[in-house]
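Please treat every number below as a calculation from the coordinates, not as lab data. Computed from a predicted model, the values in this text were never measured in an experiment.
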Structure 1
Amino acid sequence: MNDRRLIYAAAFLRALATGMAGVLLGLTLARLGFSAAAIGAVLSAGLAGATLALLIVAWAGDRLGRRRCLFGLSLLGALGGLGAALVSEPWAMAAAAFVGILNGMGRDRGAALVLEQAILPATTDDAGRTGAFARYNLLTDIGHALGALLAAAPTLLAAAGIDETQAFRAMFLLYAALLATGAPLALKLSASAESGAAGPRRPVSPQSKKIIWKISALFAIDSIAGGFLGSALLSYFFFERFAVPAAMIGGLFFAARVLNALSHLGAAWLAARIGLVNTMVFTHIPSSVLLASVAFAPNFPVAALLFLLREGLVEMDVPTRQSYVMAVVAPEERTWASGVTHLVRLGGWAVAPAFAGWLMQAAALAAPLFIGAGMKIAYDLLLWRAFRKLKPPEERKP
């Protein structure tokens, strides 16, 4: 139980930093004179670094030690925040983002999450697994919400006479501090957090490999779509389309993350009644339709309403997806399964923002919304067709 609390606390701190960066990173880079294409390139560099870290964790995290890896990832993230606060040239910012696994997506989906998800199922039973993941995601999205609210701070500091660009950059010192604070929590985890990870690595069963590679191929579609729709690019869209200030955008994303957080509890309740896969699919499709409709909004209030309706549904697949993947493999395969599925998702995220930024500049500001929404709907339909008959233990008839 103590391990679960430590995981929850570390994830909350990381989410607080990520939620803030998701709103501020794109706006900060724009104030430094970066083009939309350059902003997308920096976001992709950060996600590429995160993808490399995830690759290492997926294949060697158990051998290196889960606690040691979580500690190191916290320190690397803190270095990324320092880089964002101190460097100014696009190439230097991209390098800092890569080395420091700087996350501008507004949601925490990195290597630390893989390890935490591998540890969480051992802290409960099959019946409580989805609920544990729901509470985990509830706390992370509360962190995302409060982080988005912190994005209003530069505007308040500017009103007090501080240079606004410097105020934006100073927020990344706070980002670094939050991630550094999470480092000692990893070392306080008990030895049971390494359970199943000691000794030579056991081969993954052919059945698990088939399931994970199949579901990962589908996750790749969803992740590329998600890369078109990251918080930094959506913040940039609202700023350019409706000329709203950072404080208002931060407030919007705060409300969005609150809705995300509440939706996780709803997802656990719904999954207990209609199943994990059905919950994933039948909440996700309406959210994509709502997002595409944002592009047609005549003004910011209408766009904000449509966006918030979308945010009330879009994250309901997260705890259900995490619980499902952990349920359909053996306990000793969980780090590998979590690592592979998240690697695919993060890889898609890393590729997409650069293309999205180019499309916003060269084609249409709303182009990523249409492409991302269409790809997500295709993913949902394919997922339901492929996995509706593969049930987790709690859904199988005795």
Structure 2
Amino acid sequence: MTSAKIRMKRVLVGIGSLILGAVIWLPCLHIFFTPSRAACFPEKGIPPEAEELVARAVHLWTDSDALKSETLRQRGSNAEWDFMARTFTVLSFLNVCAAEPSREAALLPLVDRIIEDTLEKEKSNSHYYFLMDYARDAPYIVQPMSSLFVDGEIALMLYARRLLKDDSTRWKTLSRNRVDFIVARLTDRPLPFAESYPDECWMFDHSLAMAALAISDHVDGTGYSELASSWLKTAKAKLVDNTTGLLVSEFTLDGEHLDGPEGSTVWVAASMLSLVDEDFALDQYRRAAKELGRSIMGFGYAREWPASWKGAEDIDSGAMIGSASPASSALRLIAARTFGDETAFRRTVASLHYAAYPRVEDGRRRYLASNQVGDAAVLYGWVTGPLWKKLEGKN
């Protein structure tokens, strides 16, 4: 055998060995990144990984320089992210307090600080401060201008705070005024929809507003459950994609679909609507899991759009890798925990561990491939649940 043939044989053997190794080891790779069930779902308290994310969020809201730097970075891309990071952080801290009441002394003052700062910026700068620039491109149809994106999340923050501990007359007044305003907006037109942008309504924002109405019934006895049920009936009739049965993400005041079912909307919408109609919300989750949920070699991720819908990559979806959407994948954690899908949760966390470049410094976890709103959403996925149990009369 010539030396050239020997070299070729060695090359082929080497390539074959690499292929064999890949066949054997790649399906096992997820094992090194997948947390145990006990690490994800401890019997008491919150998961250890969530503690590291809490520590990071606490650091941001107690270190003005760190918060300023992170906020400027976010707002340079999307002002909405600054606002949503606040909402997810408030909900996360409240869930931690619900799971571990001894944490109230440390975390409730931060919750109040975030809400106060949000209200101050809204008062000083109007709703436009938390909206993308195109909000000014046309006048809002309903005047005076107001965005359900802002109203709904502020209402939810205020009522979630009161659900945990109703000890502030100021929060009581502000929450009731806000939810009454939302109700007025939803009932002053033929269809119970409200704008987030000019003649642009979002399912994400409506679902958070409906959750706020559900909590207001529990906390204040407002009697808005009838409106929430009426809204959901209308949504089922007018805002469901015929192919997938999923709620669409974007629509006009008259109910015209502007976009199809979107992963970065439907996961959160299903979770929030579980406070209004648990059966419908579970059905939405199962449909989303079928249409959007994916797994490859033990790593979980989510599509932004179902295969039947040709949606574009945008600021919400993030830079998609193939069909995988970073935003949809992260927000899937919220819905997976809400509906007890432990397999989807653990597989999606494995993908975070592998691809989001987690870094832990001084006990504080962040993801180098993410930002403040992404980390806050992941944290909420880790801890969501204990606070809503208070709506069931449980501790």
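Name the one structure among 1, 2 that volume of the Cα convex hull per residue in Å³ of 166 was derived from.
Numbers: 1: 118; 2: 166.
Going label by label, the one that fits is 2.
The value -27000 for helix-only ellipticity at 222 nm (-39500 (n - 2.57) for each DSSP H run of 4 or more, over all residues; to 500) was derived from one model only; which of 1, 2 is it? Present the calculation step by step, with values, prior to reporting the outcome.
On the way: 1: -27000; 2: -19000.
Label of the originating structure: 1.
Hey, log10 I(q)/I(0) by the Debye sum over Cα atoms at q = 0.13 Å⁻¹, for residues 176-327 alone derived from one of 1, 2 reads -0.59; which structure?
The correct label is 2.
Match the computed value 1.17 of Cα Rg over 2.2 N^0.38 Å, for residues 56-255 alone to one of the structures 1, 2, and report its label. Could you put the intermediate results ahead of the total?
Values: 1: 1.17; 2: 1.04.
Derived from the structure labelled 1.
When you work out relative contact order in percent (Cα under 8 Å, 6 or more apart) for each of the structures 1, 2, which one comes out largest?
Working: 1: 29; 2: 21.
Answer by largest value of relative contact order in percent (Cα under 8 Å, 6 or more apart): 1.
Using the calculated result 70 for percent of Cα pairs over 13 Å apart, for residues 88-159 alone, pick out the matching structure from 1, 2.
2
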